[in-house]
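Next up, some structures in structure tokens.
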Structure P
Amino acid sequence: MRAEPLSVRRVGQTGGQRMEIGVDIGGTFTDLVALEPLSGAITMAKVPTTVEDQSGGFIAAVGDAKIALSELAAAVHGTTVAVNALIERKGCAAGLITSQGFRDVLELRRRDRPSAYGLKATFTPLIPRHRRVEVPVCVDATGRVLAEASQDDLAKALAELRQAGTEAIVISLFNGYQNAAKEQELAERLVALGWPADRLTVATAVSQEAREFERSSTAAINTYVQPVMAKYLTHLADGLAAKGFARDLLVAQSNGGAVHWSESARLPVNSVLSGPAAGVIAAARIASEAGFTKALSCDIGGTSCDVSLIDGSMPSMRAQSELEFGLPIWRPMVDVRSIGAGGGSIAWIDRGGILRVGPRSAGATPGPACYGKGGEDATVTDAHLVLGRFAEGMTLGTGGGLGLDRAKAAAAVERRVATPLGLSREAAAEAIISVAEQHVASAMRRISTERGHDPRDFILVLFGGAGAAHACSLIRELSLAACLIPPYPGATSALGCLLCDLRQDFVQTVNLRLDERSMIAAREVWQRQRAEGHRRVTTAGAELDRLEEQFSLSCCYQGQAHSIEVPVGDFSLGQAALESEFTRQYRRRYSTTLSEYPIIVTAVRTTVRGVRPTRRLARPAHVAAPPHGKRAVLQAGTWHQAAVTRRQALAPGVVLSGPLIVEQPDTTIWVEPGFAARMLENGALLIEALR
């Protein structure tokens, strides 16, 4: 990682104690964290998500926190608009223009199946065949144009797409990654024919990597959600400005960074996992402050559970992801794995009489049965209420609008689970919790044990409004060292938005045999990527301390399909040194080398990070108070009298043993018998098994 002082004028300096906010919108709740940069004082708000127009929840959270938008120095937003549009298939009517013979790439995929043993695999592409048209443009593997499309060819293709009701178009040519100028030229010609530029995606502007299906899929996803995301962000930015916000709205990205909202509106594919990625950024910071460099991040919200691995205080990254079967996204992102297991996950009985939990969620409306908003299904939240872990009448969120009704929760658990399975109400509730926890534990094993990591070396950072009730069970199930509950578990992802630096990632396929000429060519690509990264980061409207840069080359032996990333510093690494480093890494990974084959440089990778000033995070104020009484809680078939306390009443260093319930506005923490909770100096609560 190269770092250099920022030579440009600082943009958007906060000055004084002007507040910054991070807002994360989930499927059930919208969370806001407001931070005073100098003091580190934090204000939190949690309100129900307004599903039809998420900006309503954003504005409501600002109002609930009693913040004047005109006094804000910065606002960073994590949103689920793009991913919801994809999952629910509520994007636009997208169209594709491609080379002759490649119209069906999006539908043919890799001819794989979602299950290795399944006989059928249904898949509906985002762009149907009648909105996929071909033009006679041919680009070879070196980027040379072998055949051109006339203006009449383009006019005919555009007319066909208009006739099909197309709302946005993506241009993705075969071998287009080798000739970005050709795709851009076609885009300009379409604009000249009257197609709006803001409804046009050039595939190479989204991804310039080889592999036609994956690149086309990434660009198609961007096109499918772009009008939806652009409309939402424009509406939100205008609404904030009308209420006095005079700064530039930033949007969190799947890579753990943030960008100006206009870039996210243009390239929404980069923000499909913005909230979960921001949560991992916050988890890494909280674990590091507590002295832990190895952590498993687990965010259990109302709708889903997102897990990730942190090693060396750095979130794990991946070069590509598959949002769901047949929809790969080839963009660098934080390695977050999501499952449908949250507080609102619905318990149901399948045709074989087996209890299932999720992936369907009750969401914010009607919500779990205990919300009293018309929901009739039993959820994980209802089960916790039946078991006594949540208090009767407890309000959810900072606005006090949702009170939990135990009678409604008990009736739903009885009707949906206990009666069909012939169980008592309490046994059914424990079964619901157990099944949900097994789903979470399985997801965490996939990112740790199945990748060669020993969970005993890691601490669990557990957050999300529904997470802290499962801490002890997950420690026991995974043999973890301990569990950290952040100071504001229900708003940790919103805090992560505030902690995001500005970040730009570039990947360009080159496919060159490693020699001095290829090193020169790779350096030229790097210089272009670096310049564009600097431009985007320094014009995003955020206060920056410095720029950091990271460069690497993806290399493999000739004939191989998968590569190894080799850091190259500032490209001062020569050919011999690069060969040596690649060979060393290859031997370490595979215990052998293939020295008889030439080394191929497959891609140039550049990351430019605009580092924002480090934000001090003050621990929540300690307010001495007596215990809040006791409550009967069922654990493993036995009722316990658990002490109940407010989190703000716990002074740093205090240790309390279970059974214990710790309550705070955004979550409830359940400490089982045989476990103890200790308040740390940074405000995090450390839960460990008693020895």
Structure Q
Amino acid sequence: MRNGKAPQEQLRLHRFVVILMMFVLLCAVFVARLVQMQLTDYDGSYTFNRLAQTERIVKIKAVRGMICDRNGEVLVSTRERYHLQTDDAFPTDDAACNKILSELLTLLDTQNVACDGTQTMLPYTYENGTVQLGTRTEKQQAALDAFLERHELDISDDEPALLYDLCQYFGLIDAQTDTQTADWGTLYRLAQLRYDIDVCQNEETSYVFHRDCDMTLVSAVQERKWQGLDFATDMVRVYHYPGYLSQVLGRVGKIQSGDEEYYSSLGYAMDAVVGVDGIEELYETTLCGTDGEMRVIEDANGEVLSTEIIREAVPGRNVYLTIDIDLQIKAEESLKNTIQTVAADGAATETAFDGEDASAGALCAVNPNDGSILAMASYPTYNLSTYSQDYAVLSQDENRPYLNRVLQGTYEPGSTFKPAVAAAALEYGVIDANTIIRDQGVYRYYENYQPACWIYNRYPGSTHGDENVVDALIDSCNYFFYETGRLLGIERMNAYAKTLGLGSETGVELKESTGSLAGPEEREAAGRVWYPGDTLQAAIGQSDNLFTPLQMCMYISTLCNGGTRYQAHLYHQTVDYNTGEVLDAYTSNVLGKAQISSEHLGLIKSAMSTIATAVFPQSTTTYTVGGKTGTAQVGANASENALYAAFAPLDNPQIVAYCVIEHGSTGGNAGIAIRSVLDSYFASNG
């Protein structure tokens, strides 16, 4: 009897054979398809390697926060730039590479776009069928020598034939038949481009064909799906009011030498772009945002197969400043125009040192009721949008356009210091409203130092006669303040000036100079002696008195608001980039109090009201103004500095402004610059 299992074993064997045959058939089909893909369908870009996939993690750069003015007007924002460049999949075989580059050059020519992303390493000219090699720099020659050695090429580097030989080397000319693949002009461009790519591209560095491509070019390149060409992106700051507020806003750039440890501790990559000065640096951690990450799957040709967001990028927060950009523009334009007019008018007169050397200055405006800075103009200035291109010229400018004169320029205050001396003398009881001092021209109290009033020097023998404090401020009578300063004494004069903020930091967020308050301490620190006669000069705003325009603005603010000394500030608030929610807001900070009675303040305001009529005639303004002129000597062979302080309205000041024009000749000239600013302010604020 036969074994009953035999049919079952035969059945299993039969099934195995069938399955094996099917597997072999499938393998044959698969292999045939692969052969077809490699041999029949080959087009230079689609290969077997297309089946290979790579995964990489790409950083999603966070958008940097915007900087806005007090009203939400955007001053600085960010946009993404696209740079066309090679990537790791760029073909190495001549045929594929030449085909892509030829098509790329045609596209760039069609769109009138230069292939100028990376500086050429092989300069030449081609005109009327003649090629001429350009003069190579040491760097370019070294690169050529290295290229020839690296590729073991026996090519002369000093003949026009070099380009022809390169055309042969890069497969642009058939070495056997001398057949051209295009006209000579195109071939030379391609040879130069192939050479530049070879020299400039490495594992760490891509070759950039064009920077900051417009979206038309981006779309055209993406449609063509050229192997090995991709767009690198970065973020660039956009300045919505180019040329204005430059010294305040500041710049962004690479991490500066010496700051690496600080930024590393905050988690920054060493190639990060950060604020390097101004508001950009000050509020770096507020503006910077947090980068995200994206997973990218690509085939071997660099074509993206899929993307996945791993972590969303979080934009930086927006920083609002106290600046009113409209007022800022008016301040900068008025300052520039006034300086240029003063210089032109001075040059047109026969009198020497009449303002013809005016070339720089500063103007600032603040709210005296909270210390917020409304405008901060410094001239000359520069344009942040063209900073890199202009750097060489700007750095050689003797007028130092990078200097923020409002914060870092220190000047003798001249007669704009006299309201402080008057207030001190009144508060200490040295004088009162009825005190009369007779101007006798030459002040003879000290035998070895006898200064004269300005009117006596200008008009020999002339004096102001009997003066009370209001008259003395109006006439800017030096004789009155010589006597008042002597009676007051330098200690009390300075003690009161300090309560007004003079000789101290204003508290503004950006770097500022503290200046100096003239007195024995300052003089001794410099290794010199303070003499009694120095007090007379200090009382008229000279001697060692040096203050920034912002300090002067804040002193006038403290005086005219009744004695409250506020911290000066540029920061207004922080706002969420996406929602507009206010995340943080500045709260006004009182730094101190200056004693000033309403009666004494009234006397000073009365005088300053009269002074202001020369620049602000009541018939031409819709607001009342208090002002004080000043000049300060800056050398025997130069025009005097022009100074002016103003506040308005008279009874309830809402704005205080201070202007200095270096070599501006007369204080009224600085007042003219302020006039335009106050007109603009009240036109907008009623």
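Throughout, read-outs are computed from the coordinates displayed, never taken from laboratory work. Every value quoted in this text rests on a predicted model; they were computed, and no experiment measured them. Cβ atoms are built from the backbone, for glycine too; each structure is taken alone.
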Inset, instruction - Output the label of whichever structure in P, Q has the greatest value of mean count of other Cβ atoms within 10 Å over residues 179-186. - result: P
Inset, instruction - Give the label, chosen from P, Q, of the structure having the highest value of distance in nm of label points 7 Å out along Cα→Cβ at positions 499 and 619. - result: Q
Inset, instruction - Figure out for me which of the structures P, Q the number 275 belongs to, where volume of the Cα convex hull per residue in Å³ was derived from the coordinates. - result: Q
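The value -9000 for helix-only ellipticity at 222 nm (-39500 (n - 2.57) for each DSSP H run of 4 or more, over all residues; to 500) was derived from one model only; which of P, Q is it? Provide the component values of the computation, followed by the final result.
Details: P: -9000; Q: -11000.
Structure P accounts for this read-out.
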Legend entry - Which entry (P, Q) yields the derived value 8, 25, 30, 22, 11, 4, 0 for P(r) over Cα pairs in 10 Å bins from 0, in percent, for residues 147-354 alone: P
